[in-house]
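> The next part holds the structures, each set out as structure tokens.
Only the coordinates and a few stated rules stand behind these numbers; no lab work does. Source: prediction; values computed, not measured. Cβ atoms are built from the backbone, for glycine too; each structure is taken alone.
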Structure P
Amino acid sequence: MKTYKLTTQPYKGTNDYYPKDMYKRNILFDIWKETAIEFGYEEYDTPLLEEADLYRAKSGEELANTQLYNFTDKGGREVAIRPEMTPSLARMVAARINELPKPIRWFNIGKYYRYEKPQRGRTREFFQLNIDILGLETINAEVEIFQFINRVMEKLKAPKESWCIYMNNRYLMDYFFNEVLNVSDDLKPKLSRAIDNYTKLEAKDFKEYLKDFGMDKKQVDSLLKFLKSTSSDLAQLAKVNKGAKDLSEILAKCDALGITNVQFKPYIMRGIAYYTGTVIELFDVGSKDNPRALFGGGRYDDLLTIFNKPTIPAFGLGWGNITTENFIETYNLFPTYKSSTQVYVTLGDIGQLEGSSLVALALRKRGVKVEQQLKVSNLARQIEYASKKGIPYVLFVNDAQIEIKNLEKGTQKRVSIDEIVKIV
């Protein structure tokens, strides 16, 4: 028989989630879900496997060629484990484009895989909230998503000064590339990647980086000046470009709604190939512990064209759990872990098992979360077990008598089923 050398560690770039980890994850997921529903969004889901060509068609070279987990199945079809949701969302919408009432407000919290180099904020397996609004061509779609973001950050109790949404617009960058820099089409993807690294390089290194592309001094100086533009510079740009006009209007609407954590940053590019207008990323601006964006998103009005369907305006984001949990931990925003179990029913004698089970059943029917001891053991050890798990109350059942012990206070008294419900 073949022997296997097995490890207790999970596959590189993935995580095991023990109960305390799940407690934290569920806090975030619950906030995402309840807030999405508050805004009128409906939950959906897609298969974990898709045709690999779905991602090659529109997701960009880096994702499709280097990050995709793809293989040939037993039927000879090349499939991929989903690395993102938007192409699958587009497929679903394209399949029933005439049946779905517009605008479409959908959300999903799902698992994704990308073959990347694991590091802080980036793993090969991750969960992500996807929230999208389709069928609304105005910037009111962006503004609604910004309201959603603001509400989630409020529920997380994130300090106002700790986070900011940075935004740019693809139409503005197209204008700058074409009308100001006058660069060739084949240079634009390289230049976009260079701009995406603007904040990661020293000024001298960035200049040399640009010169390697064949850009002259005038072009380099123009680009460096533009990359230092702020929200106050948008008014002039808005006179000549729709993208700048959209950004100005978004800022004005957000300000009117009290959402002040939004800024124009011309170096926000987003690497996904299907974005067409506004692009956004949210950053931790209160510490240096989380340099990676918590999430990214944007407008993708043309995505349905890969299915030979008419264009439909769309805006959305993908909000990852790993980067967000790092942010929450940085600001100590997670509450202390506690067991969801409220009552632990002990067992001192096997003859009491039936009576203990009936008490546990009666409590569960009344909405109390109960864990029951099923094997006779030392009562002190049972109490120690409940204490280690953070269960606040312990019950002792002896025939028709029930006693409850408050582990925090150390008090104990005889009670009825109804009294237990009131206590816990």
Structure Q
Amino acid sequence: MLKLTIDHIGSNGDGVAIKDDRPYYVPFTAPGDIITATVKEERGRGFIAELEELQTPSPLRRKAACKHFMTCGGCSLQHLDDATLANWKKDRITEPLVRANVDFDTIEDTLTSPQGSRRRVEFVAAKRKKGVMIGYHLKKSHQIFDVGECPILSPDLLALVKPLRLMLPIIMARNSEARLILTSTVNGPDLLISANIELDLEVREVLADFCQKHSLSRITLRNEKERFEEKVVTRKPTAIKIENFDAEVPPGGFLQATEEGQETLISLMKQYLSKNKNVVDLFSGCGSFTLPAGATSKKVEAFEGNEDMVAALQKSANKHMLPIVAQYRDLFRRPLIFDELNKFDTAIIDPPRAGATAQVAELAMSKISTIIFISCNPNSFARDAKLLLDGGYQLKKVIPIDQFLWSPHVELFSIFEKPNS
């Protein structure tokens, strides 16, 4: 057993202590903690260790908000106070930019979504002899624990856990598992069940009754073994609020994690749009940025690699009579080339975690004057940002956006401008 003093928080959210010039990574610790720990395994030139005793707590600590803290595989940073967590997330963006030699003036303070605001959750359900467990995986394990509370979740989603525990045993086979994706919408929660469940008359009746009784907007069953998906019950249109628009969302379709985070990003984006601008939205999803841009700009062309989301976006745009054209295109295999991009004044890009190197390389060669770049991965963002700088762009603004409270994840909003374009 070792006595350690935690020096800082590492990029994965573990506390890091240095002893004999080697790092020790200890989950659930804070800078300034004096602890005892047991070494578990090597990691690179250091070691993963397990906290045994917190001898002297750091003043940067706070009481965890959830009884599942240190058991659940998520929310591993609940023990840090708000200011420490916000500053650490800011550092999560700064460090990759410095390593990539990306020039920037400053990174602004982190904007954080509140507790109880997450509008999408994925639970794991497992049917055992005594019933169905619904919850998350244990930390670094495939084992499931029954969730009793979850302070990050929207209350309407958490309220469905107990009713689902009563309903699912009727339709699930013994020793089977299912993934449950719940999304808050303007007309009640949307439920996507991914499981090998035979969709017979009894299952349809059970799901229809559940949807009506608990005021869900829709229930979809995805059978991965048989490779089919069916919207079993639709009580009301499944839509989320994007500013003043109701935007339809396909089952499991991408959306910003919190409405507060979404509206913050939209507000920042609109500062760089105007009625005389032609805009391209790359990786547009269901239109989190396309719809507000369509109400603010001359014309918007949106590109997305998921056909269901393209259809949902175009339907929403048509409903609100916005100057938007949504198109299906795999931007990884077939990015818009710089000649196609040159007709636009502004680009909005919000790629997946892996980033979008091929598309960003074309943007770097374009004459677009302003690029609004939103990212959920500081490392891929730093790599792609370097491509834009090498193409003559300047990084003018970076703002951390925390929609994943108490986790190591952080998003960011940034602005790139090309002089004299």
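> Taking 4.5 as the value of distance in nm of label points 7 Å out along Cα→Cβ at positions 63 and 407 derived from one of the structures shown (P, Q), identify that structure.
Going label by label, the one that fits is P.
> Can you tell which of P, Q yields 12.8 when Kirkwood radius over Cα pairs in Å, for residues 303-366 alone is derived from it? Please report the intermediate quantities before stating the final value.
Numbers: P: 18.0; Q: 12.8.
Going label by label, the one that fits is Q.
> Here helix-only ellipticity at 222 nm (-39500 (n - 2.57) for each DSSP H run of 4 or more, over all residues; to 500) has been calculated and equals -10000, so which of P, Q was it run on?
Answer by label: P.
> With FRET efficiency 1/(1 + (r/R0)^6) of positions 31 and 335 (r between Cβ atoms, R0 = 41 Å, to 0.05) as the yardstick, tell me which of P, Q scores highest.
For this comparison of FRET efficiency 1/(1 + (r/R0)^6) of positions 31 and 335 (r between Cβ atoms, R0 = 41 Å, to 0.05), the top structure is P.
> Using mean count of other Cβ atoms within 10 Å over residues 15-22, single out the structure from P, Q with the greatest value.
Values: P: 11.6; Q: 15.8.
Biggest value here belongs to Q.
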